[in-house]
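No value in this document is a laboratory result; all are computed from the given coordinates. As the structure is a computational prediction, the values presented were derived from the model and not from experiment. Cβ atoms are built from the backbone, for glycine too; each structure is taken alone.
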Structure I
């Protein structure tokens, strides 16, 4: 008798590009098999005469606190494109207006240079600030509009992102492509000695395009919930295989 007491590690393999996504920080990983069956009843008392078996359906799930954005793009049926883009600044805390370089002006300094016409600023009482000018990251106000040491809130603005920005288009007409999946865990004895590696291989698997990214004010890790359905390969009846690989202890490094 043996025990399986540790979570699977998972490899997700794109068979066309040979890209491999490794998931070795899973909190939970599960394989579920549902075998379709139909009862055949008959005779006096309507006894069970036979059980007819239909399709086998495997579902694989894996919950990971570490998000892989490339894998998420694959699940969306899209790709990550690297290059400059346009982003929105998120509302910032209040800025204190300092004395301006020109007479009778005050200034604030922004983290990014706003795109013309996109900057929205309010006073503490919620009224919109008008009549400011923007030079690079510096915003200048007439003192009659915003006095020195007065607090203002930058609501938002658009700005150009650097060339290293990674963008994934979310296209309603694109869906995830097939992948292969390998899952492996360790079989141990009752006294917790390693015996074998248990490895499952599935050759044609469809990732679920559904995902939830849940956040809260309390700082805690949002879990990436991955789900996959195993499909029959086009030229084979074999859905996959299970291997029991003898455990070999890694050599000790001097």
Structure II
């Protein structure tokens, strides 16, 4: 296990964007030594930003962690696919999806409808799948209420659509006793995985435990979980954390 801290000062120049864009999270295979999961990058787009990009040889999950965006996918994906994506926290009733799948050779235009934090996850598959968007289900949305009970912290589980990429969104809201969630269903990732967390109070009330080693996590932290490592997410009373868990198979 390795803790990777964000770099809030990192700026990236993107084609067609007048100002450099913050990219606090910029994790590549050269850092993790994973064989299949290529990158996890998280940008902070200002409202009104218009980003044009493409998947190249990769399949890509685009996940909104804060704010709301409009996404148009075209190119190899066929006819235009138009989505409005919002973070699980967003209040917009029209933006129910929070993750989109960009196929190999697909092109896209992203417009930030508000200030938005957007994650890109890449792996190189053998084939390709159709463009799609994904929303957390109604039960998961309802269970965010303080008085509601939650049967599972996993609010979105994408382990079947992409060829190689796997993605889960986790909501840890411990209002009572401490809790523990075994990642990967109690097993391990064969290639390794990345867990990124967003914490409302920025307190170290959530931690990852692997092989007896414990790492407390704060807002914007990412943990690289090694191949074959069994990992668990532990949270204390009062924790309110959104987790993005990604890996490839």
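I, II: which one has distance in nm of label points 7 Å out along Cα→Cβ at positions 46 and 62, as calculated, at 2.0? Only one of I, II returns 2.0 for distance in nm of label points 7 Å out along Cα→Cβ at positions 46 and 62, namely II. Set I, II, criterion relative contact order in percent (Cα under 8 Å, 6 or more apart): the highest-scoring structure is I. When Kirkwood radius over Cα pairs in Å, for residues 166-221 alone is calculated, the result is 12.7; to which of the structures I, II does this value belong? Source structure for this number: II.
Structures I, II were shown, and distance in nm of label points 7 Å out along Cα→Cβ at positions 86 and 118 at 0.6 was computed from I.
Hey, mean projected area of the Cα convex hull in nm² derived from one of I, II reads 12.7; which structure? Structure II accounts for this read-out.
If you line up I, II by FRET efficiency 1/(1 + (r/R0)^6) of positions 70 and 198 (r between Cβ atoms, R0 = 25 Å, to 0.05), the top spot, with the largest value, goes to II.
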